[in-house]
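Structures follow.
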Structure P
Amino acid sequence: MRIGLITQWFDPEPGPAAIPGQLARELARRGHDVQVVTGFPNYPDGQIYDGYALERRSDEVVDGVKIRRVALYPSHDASAVRRIANYASFGASAAISGVDCLLDRDAVWVSNSPPTVALPMLRLKRAGVPMVLHVMDLWPENILSSSLAGSRVAGRAMAASVHRWNRLMYRSADRVLTISPGVVDLLAERGVPRSRLEYAPLWGGESQPELGDGDRVRTAMGVTEATVVVLYAGALGATQDVQVLVEALALQPPEVATSLECWILGSGVAEADLREMVERLPATAPTVRILGRRPTSEMPDWLAASDLCFVGLRPDDHARYSMPSKVQTIVAMGKPVLASVPGDVDALVLSEGFGLSSGGLGARALAVEVAKAADMGRMGLRRMGQRGAEFYAAEWTLAGGVDRIERSLQDVRRVAR
């Protein structure tokens, strides 16, 4: 098949931005002709990466995948105006300078984040190109849960605008996939025909990843053999709610605190506030180290050195229907999840037994789960992580995820004929 992809974020951007690249390469490996339309890399710091120059558009071929990059306004800070400019500029550029290379595609996969992808989708719809929309983020809930909305009045205005973009997206799509099961029912309630909705979870890596040299990292960090290390690796923003983890650690009694240590890897708009929180921790609290952004190549070593990996989202309607991609990544590596997320994540972690979850009920509830982890010790947590690895192998592999997307693309092409 001639397959197209539209995604604002793509390689070499890290974290969830890497997923479209993994999809593109796997589809190309299977013999498909793959053409991507994306922006110039600037996530997560809002700065164009070295080796790239912002221009109207640029074409390249990497690993057998054709990539067209279109201009955008680079930003990923706390300014609502600049973030909206980032989203809108990509949508407009993709519609004007990008999608002409997708007009010959048999089907196109579209990442819904941000909903301004409705602009290039509308152009493709008018050209009769069938599309599969994959709902990675629930809009406008993710805006309302972040600091971008500002006041309630501004939030309502932004939500009304986003709903209009959403309606364009959903009407343009021939199939709508979701990465969280609860979103299927929610979108059906919002008017998306249930016949076009399908749950299609994502994966944690291009292949079953291997852990690195954890002993070397633990030695370098000066932690004892028995110390339980809690790791957070990712963006440091209001949405990720890493603050609740620091608060939960501060609540640990001295006899528990001495057996714990926490490492926070990443950067973002909440980093300064987190550093202030850590500086104010009582002397009896576990050691918490904020280590900044680390190269992607180092992550297997840091994960190997950890015993439990934190996933948090600010508790609101957006969180209830979210499935952060780091859940799959953690589980794939055979590490247990420490979750502070209500809804789908909480239900899955508890039902499958691959972690501990507070249900997003705040610092005191999370502190109870942290204490449980300390009591289980490194060996007990290792057994819990193994259950997660088994679940990943059965449900969340790259091959299985791409199979689902490939079938959807084939289905919409067949119906369009």
Structure Q
Amino acid sequence: MCMDEERRLTTRQAAEVLGVKPATVYAYVSRGQLASRRDPVGRGSSFDAREVEALARRSRREAAGPAGEPSVRTALTLIEPDRYHYRGVDAVGLASRYRFEEVAEFLWTGILPHGARFTAPAGTLAAARRAVDALPAEAGPVDRLRVATAAAAVTDPLRFDLAPEAVLGAARCLIPTLVGALPARGTAPWPGDGRTARQLWPRLTAREPDPDALAVLDLALGLLVDHDLAASTLAVRVAASARAHPYAAVSAGLGALEGPLHGAAGRLAHRMLAEAMERGGAAPVVADHLRAGRRVPGLGHRLYPGEDPRARALFARLEALPQAGPALAAAREVAATAAARRPGLHANVDLALAVLTVSCGMPPEAGETVFAVARTAGWIAHALEEYQERPLRMRPSGQYHGPRPPQPMP
């Protein structure tokens, strides 16, 4: 047998070839991506050098992505043409059966703890509320969430500890802090009910909740936890690649979310739906958007050729809400009117979320708030993954198109 066939690598050597931490090498073994052999001499494991090098080449090809698009290996969310999955489990089924906190824990750890609850430390919550209260009245929901995140960060002296358990501890405190720091519109939440949906409700509307409406809000939170590499999620992974602490990574996601092409979609869908109800029909509203050369909000998704599975799940649950009837009818009329000219155009989750916000007396920005709170859990999951990868791997090279040097000194 030739020496090349016998060449084996230690765990540290394999990690260097793959550009990952030694712990990630063992993760590859547990996933069946790499075979290991117990070293008979030492106390560690060894790996076939050719297998390691093949995995490294495969990883580089995956990182390049199709047609030059960035691609990141992840075990969190898989999107298919008509459905999506959290860790291989149907996401709609998971969010329909379990509460938001349980779905978040499952995405973080792969374990589903029944009855999971998140609690904000009193000092952290007080600091976040003071910071948010100091903002001008016209501050938007993402403004408030960014400030609350920064305030929560400075109260956590251990925020630079990036060990998984430390990051998870920060996440379980941060999400209820973000919710609790938002100004209340209605009566205070029940002190004994720590569910995120119940705590968030009075921050969205002055109306008293009923169990069915709360269930829809909780379903929306679970459905929106993650959706692969959206722009905000990629921003989070870039920050985590630089080993920014989890609060800073979430701040990066919130910054990207505030862009009009990402987080503002729910606000636009809410306003369009409210206008359609006021004008007594969807046709004139859709016509106004098309005449102005604007996309009709709440319709179409580049990842789903058919109806967005998140919208489908929310519409089904909204049918049980008597107060949602008019908004639900208007949403379906919007979709039907637009599809008459553009077959194949279907409702997305922004339109379904707008039905909830309009029918429950919430402001236009409420959907943006729900999206941000839910997606914070997904951002933490992606940060946890990225912390296990090679630092600063999210460093693309620029393609310079400026004047060629040397140029005269100005």
Structure R
Amino acid sequence: STKENAAASIAAIGFALTAYLVGVERGYLLRGEAVERVLTTLRFFWNSPQGEEPDATGYQGFYYHFLDMKTGRRAHNSELSIIDTTFLLAGALAAGRYFDRDIDEEREIRTLADALYARADWQWAQNGGPKVSHGWKPGTGFLKYRWEGYSEALILYVLGLGSPTHSLPAESYAAWAESYRWKKLYDIEFLYAGPLFIHQLSHVWIDFRGIQDEYMRGKGLDYFENSRRAAYLQQQYAIRNPKQFAGYGEYTWGITASAGPGPARRKVKGIERRFYDYKARGIPAGPDDGTLAPWAVVASLPFAPELVLPSIKYFDEKFPDLTSEYGFKCSYNPTFSDGTNNRGWISQGYFGLDQGPIVMMIENYRSELIWRLLRQCPYLQVGLQRAGFNGGWLNLSDKQVTGK
């Protein structure tokens, strides 16, 4: 986050490790500069303290959700986060696949990426149950919630199943998939999740086109098609605009986890409205307070370019104050107005959780770079196969997968 004195998000670090690769490909970073950044990061996580102490950096191969930017130790009394560690490890594995040259620095990147991944004890994270816990805290132990219901944890279960050391049992994935909900909304059927980011984050690294697990074989589609449908549903929700918020429409959609103008209550055009701060917003049941996130629209680019590209053009032309040298700002809320500003509220900060998927999904749309790298990752292949996936690129030879 660009907020003053903000802590480091380990998920955002995983996005950064992946975005550096795009930077090299597109000429924003020299390869040597990216190597230096990646090595510094991986060395820190490998050497930082792992233990039950409340000020450690991690435990059992996992890491605290937020770390102090100066000390690298646990910040904000945060939890040891299994999902955020997953994103961190996915970024490390992507870097390990990209930096493939036979020189000391790049060999070290590959070694550290493999070692960090192998250290995570996914079986410990089950806490005696079939499904994986959300996390753990020193002194109080595991959190009461587990990863169930379709969510961004798709990549968590896949990487957990692919571990060469402490892998999840196949029954874990089956137990998770049993908690899915299939819905029909606006005459479109899909595997339900309300916030748009859920349909995106696992896809940043994993190419789900043409591969299916048992659940999706039964539905006759794949997770990529499901995410395409989710994008269309988000647009349709914005067009219908059931709660009559300002600014919703064909080109202005994207309801997801994002910053907001709240917490606050205001009467707007005679209607009492409740506004939230950072919140996982979703459709159709909400929460929805009129806050839209351009980054979530862009992150759907590979799924539905026919929707996303016109929306990007519209944002760029109609909302110039939503952009800066860093790209789109996090979110905006046209309904939250004091009567003197027709634009409403616009987020002034940036979050790595937003900026990372923008860079990565644009690159997947343009070149499939990240998908190609991770299709070559043996851990990912094993994890997908143990989860019951087959078809598509999983059934191809290594030569066909890499295109070499």
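One table, with the values for the structure above:
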| item | result |
| --- | --- |
| Structure (P, Q, R) behind the derived value 2.6 of distance in nm of label points 7 Å out along Cα→Cβ at positions 174 and 230 | R |
| P(r) over Cα pairs in 5 Å bins from 0, in percent, for residues 126-221 alone derived as 2, 11, 16, 16, 14, 12, 8, 7, 6, 5, 3, 0 - corresponding label from P, Q, R | P |
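Read the figures in this text as sums done on the coordinates, not as results from a lab. A quick note: this is a predicted structure, and the numbers were derived from the prediction, not measured. Cβ atoms are built from the backbone, for glycine too; each structure is taken alone.
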